[in-house]
Structure formats: C-alpha cells, structure tokens
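Following this line, the structures themselves.
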Structure I
Amino acid sequence: MTFKLLLLLILLSASLHGQNMTNSIGVVTISDDFDNSDHTIEFLNDDGSVWKAVNLFDESKPIEDLMIIALHPDYFLYKIRCKERNSEYFRVVVNEKTGLTKRMLISPKLKLQTWEEYVLDVFTIGFNISENPVLDKINGVPVSKSPAKNLFLYPKEVKGEWMRIIWTDSNYPTDNSINCSGWIKWKKGNQIIISLHHLS
C-alpha cells in the first residue's frame, strides 16, 4: 500500500464517526460555483504568509501535515472543520490530530456548510441500530421494518438532533422503488454519533 493511499484512508476514516463539533461553526468545502480557473487553495499563517498551497487536482504526492476531516482529491473531496469566520477569512483546523489552525481567505472557490448541511451532503450513513433504533417519527416508536445491514441508508432531512433517512430493498432508491423512511439521532450534544460515508 502506498503512503498516499494509506494517508487517504486515515483521513477518510477520521471523518466517519465521532466528529466533535465543539467550538466550530461548520465545514469549509469547495464551492459548487468553482469555475476551474484557479486550481490552488492557500492556507495562511496569522501574519498572512502562505503556510501551504494545495493544487486541487494534484494527486501525485501526499499533502504533508494536512489532516482534515475528509480528503480525496481524485473525487474533489475536501472537508475542513471551521472554527470561525469574519469578513476576510475562515479559521480552519488543518490537522485534526494536533488541532493546528490556519486561515483561508474567503473566495468564490469556497463555501461554508453548517454541520446540518454537512451531514446531509454525504453519499450514505451508518449507525448502530441496537443503540440508535429507527423510529417512525421524532420521539416515536421503532418502525415495523428496520433496514437490513447491507442496505444503503441515505440522509434526507435534519431537525435538531434527529435525521430522517430512507432506504429500499434495492441498492438505490429510485422513482419506481418503494422507499422506507424513519428517524434516527445523528448527534449527541456536540458529538456526531453516526458514520458518514462520503463515497460509494
């Protein structure tokens, strides 16, 4: 296994479960309006000097010291925990292990997602159904037909600490499939208690 692949696996697994949202306002990611004209994002020191410049399309080498909550360049996946925002920049956590923070200048290339937007912006989710049963409604009773272990579970809606998910007996819900739906808890206090799977 190459060092790059190992690094990506470490970074992706770090985002799957247990992310702490304390002292943060959301997640910085690449904007939907990114026009592809400038491939570089810069992380700045407090004095304005460049700590690290990252080419969004450069997959040739690992990004040293950058341990963000989700990183997968070949899928254009960059998710960075944001501690604060002012009129000029985001303060982001560039190393989830050490807590190191840097600045990112606000630009059309970037957008800030709330934690609620972030957990809905994943491919599928996972959770321990024995500890977090699927309910028919918020604070309701368990659904009559719980999802099987091998099914994809899709987040659809968030209300406070509750998340509505859907699933189907086939691999993917479609317009013609019979979709099941229910509510689970996605966080406890400031801790995310579900697994977030960004990729299929």
Structure II
Amino acid sequence: MSLAGGESLHKLLSGASSAGDAGRQEAAGMLIGFAVPFIGWLLLCKSTSHLAHVDPHPGNFRWDSALRTLWVLDWGSNVTLTAERRLSLCMLVSLIAAEAPDDAIADTAVAFGVRCTDACQLARLWRGMLNATSSFAAQDAINVAAIDNLLDDVSEDVVPVVRCLATLGGLLKELQQTIRDEQGHDVPLSLAKLWATFAAMGLQS
C-alpha cells in the first residue's frame, strides 16, 4: 500500500479528482481495459493457487497517470478454488458468452457450487451478473437482496467469487448507464465477453 501512487479509480470515476472529466474517462478505460480483464484472468486461470483477487471495488485500484501504472490493493481478499470449481467457472463464462440455453447454464452453476430449485431463475441470475447489457432484462433486476438470497445456498468457497462477480457486474452496468446518458450510445459491457478468452485458456489448463 505504501508504494502505491496515483489516485483511486473510485475517486477518478466519481469526478472528484482534480483531473476532472479527463481523469474519469481515463479511469473508465483502465477499469474496462485492464482491471476487469486482470481479475478475470486471475479467477479463471490462477484461482487454484491463492492468486485470485475477489474484492475488485474501485477503491482497491489506483491509477498513476504519470507512471502509466495500475496498482491493485488488498491482496488479502483472495480465494482458492479446487480445479473442478475453476473449470466449472470457466465453463459458465463460456456458456454465457455463447448465449447457451438456460438448462446448460443452470447445470454448470450447480457444478460450480450454486444451487437453486428454479433452473431458469438461476440461469437468469448468472446471465445478469455476467452481462451488463440490454439483451438480458435480468441485469436490471439484480440488486443486493437478490444476490444475498442466492448466497443462502452457495458452497462456502464460492461465496466470495459470486460477490466478486456481482461487484464487477454492477460496475459495468454503471459505466454502461453513464455512456448511455452522456453519449447516447448503448454499449454492451459483458463480463462473459470480456473474459471469454481467459475462460477458454482456463479450460485448456
């Protein structure tokens, strides 16, 4: 922490930084282009070895514009998954990126450690967490209560991962809304699409 320079992405994204709108746009680019893919690579390819960071809120990232360096803080918040859990997560990402049927997504979610009596509801929730796009109305229905209800029936080692995905999905949804409001463009921001390459890598390892 003592070595980390720059400003937090939270401050930059909120517009509270002296960098103003330019800093906010740069922070959004860092989040989408580097921070989110990095967290995905760790979860999908490295989560069997204590390297998967699972607290990716903007306050845990600092961007040093002068040095062009992104710092990732709070490495105490990490998770270790079994190889089977990691592979199931890779498959979930791949299925959702490919817009697979609900049954396939729900079955893989159960294998990952998330159980629900309603397969369609379970698939919708996973689609919502991994897709901040108008293609899936479930994204608009996701809130803290929905996530907490799901977590009542999740294997203990999977809980931090689900919360991590919900955090990232929420961030992408906020960025999508900001882009829509300020530029009039509906830009799909999908964790599944951003992470599809890493999921494929993870399935091969």
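Bear in mind that the values in this text are calculations on the coordinates, not laboratory data. These numbers come from a predicted model, not from an experiment. Cβ atoms are built from the backbone, for glycine too; each structure is taken alone.
I have 3.4 for distance in nm of label points 7 Å out along Cα→Cβ at positions 31 and 127, calculated from one of the structures I, II. Which structure is it? The read-out was computed on structure I. Given a computed value of 1.11 for Cα Rg over 2.2 N^0.38 Å, which structure among I, II does it belong to? Source structure for this number: I. Given that helix-only ellipticity at 222 nm (-39500 (n - 2.57) for each DSSP H run of 4 or more, over all residues; to 500), derived from a single structure, equals -17500, which label among I, II identifies that structure? The correct label is II. When distance in nm of label points 7 Å out along Cα→Cβ at positions 55 and 191 is calculated for each of I, II, the greatest value falls to I.
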